[in-house]
Structure I
């Protein structure tokens, strides 16, 4: 029984960390959106379509704090292994990673096009309101989100699983499980489930970068570039 628990515990704790982070984040975001500062519709309910960039920044900051809190708890008490943030890469490594990002985006776009469904990001937000003050929104999606997501999902969850993996199957699952959890965190609507395919492919790319570097600095930068392009395209381009 003890051996079984030692085998399963890293995987169960990985899922538990993400669940606790997501539930805490959702709860605190709900409480924040119930305050008078957040816009409301005619019925008095929170209205995401009228949120400004500052509202988005606050909500993402709440998510960051929630996941950082639980990640720190698991590192401290569950002895999770983790990768640091160090600039150990050069221009060559950056160009290879950026080229891989372009390839993954082209592949994801091709596969999504085959589905016949047009994916829409940030569709619950009003781009005209956000574009009037874009800096907080772009800061949230291109800096805050990549830093916390790479630290939690690649720097801690992937690192902990891959460092403990003792078989080929466990190593493969160490790549898959954090990527799946990362993808599910971006799930919004059943009608737009095809959006999860590019997210999953990007998660595997960020994992590959982290695995090759053994730290999260390059994956954070590449992730930030991806999000910055997506955020800018949403605000200012008709795509």
Structure II
């Protein structure tokens, strides 16, 4: 695992769900928008969601670049009916639920520029604030404690959650690899918690675990650096799996 171009941890190697006004009604996962989704982890998550049968708008500042990446995903997996298409970030922000997958330096600015489009929506931040120091990855602490909290501060009309920080991008982007992992979900409202948990569990092999409000997002994001360093030391691709949880209802207690 290591930071990738979209701020996500990698592997140490280089119904329609809408109300009448077009905003999500909260029923079902619906269409997924990926803002800044053309980096390794963003495209890997988009692939997994599309393989699970969801419609995915893969967003970028350039719609042409986004469609190029989406086409590459479809061509790489020709036996799959992948409903993933490229879109400008502004169009991806109009989806039922939106995932923010930009580099951490651009997360707040990008989100703030889409505040009107994201109003009333659940926005899931998968962004980590990490920096390399020698051979190690170190966690950075944003002024508000986490990237997710910073994004929430610039999106007062949205409900922000944090999730997907700890999945190795290499395994996430390989549909031949069977995923078995827990995804820690930090969310401060029942709607954002349940919507994010539903998105997580749309992917076979992933289990959503409610890890508290956005106040817990800082430690969750920082844990990525620890997992990266474990992977570097052991040349591995570890994921998080918690023991002792009851079988059902872990996503939203």
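Given that distance in nm of label points 7 Å out along Cα→Cβ at positions 39 and 215, derived from a single structure, equals 2.8, which label among I, II identifies that structure?
On the way: I: 4.2; II: 2.8.
Attributed to the structure labelled II.
In terms of Kirkwood radius over Cα pairs in Å, which of structures I, II is highest?
Values: I: 19.0; II: 17.6.
Largest value of Kirkwood radius over Cα pairs in Å: I.
A value of -10000 was computed for helix-only ellipticity at 222 nm (-39500 (n - 2.57) for each DSSP H run of 4 or more, over all residues; to 500); which of I, II is the source structure? Mind showing how you got there, number by number?
Numbers: I: -22000; II: -10000.
Matching structure: II.
When you work out mean count of other Cβ atoms within 10 Å over residues 95-102 for each of the structures I, II, which one comes out largest? Don't skip to the end; give the middle numbers.
Details: I: 14.0; II: 28.9.
Evaluating mean count of other Cβ atoms within 10 Å over residues 95-102 on every structure, the highest lands on II.
Bear in mind these aren't lab numbers, they're just calculated from the coordinates by the rules spelled out. Source: prediction; values computed, not measured. Cβ atoms are built from the backbone, for glycine too; each structure is taken alone.
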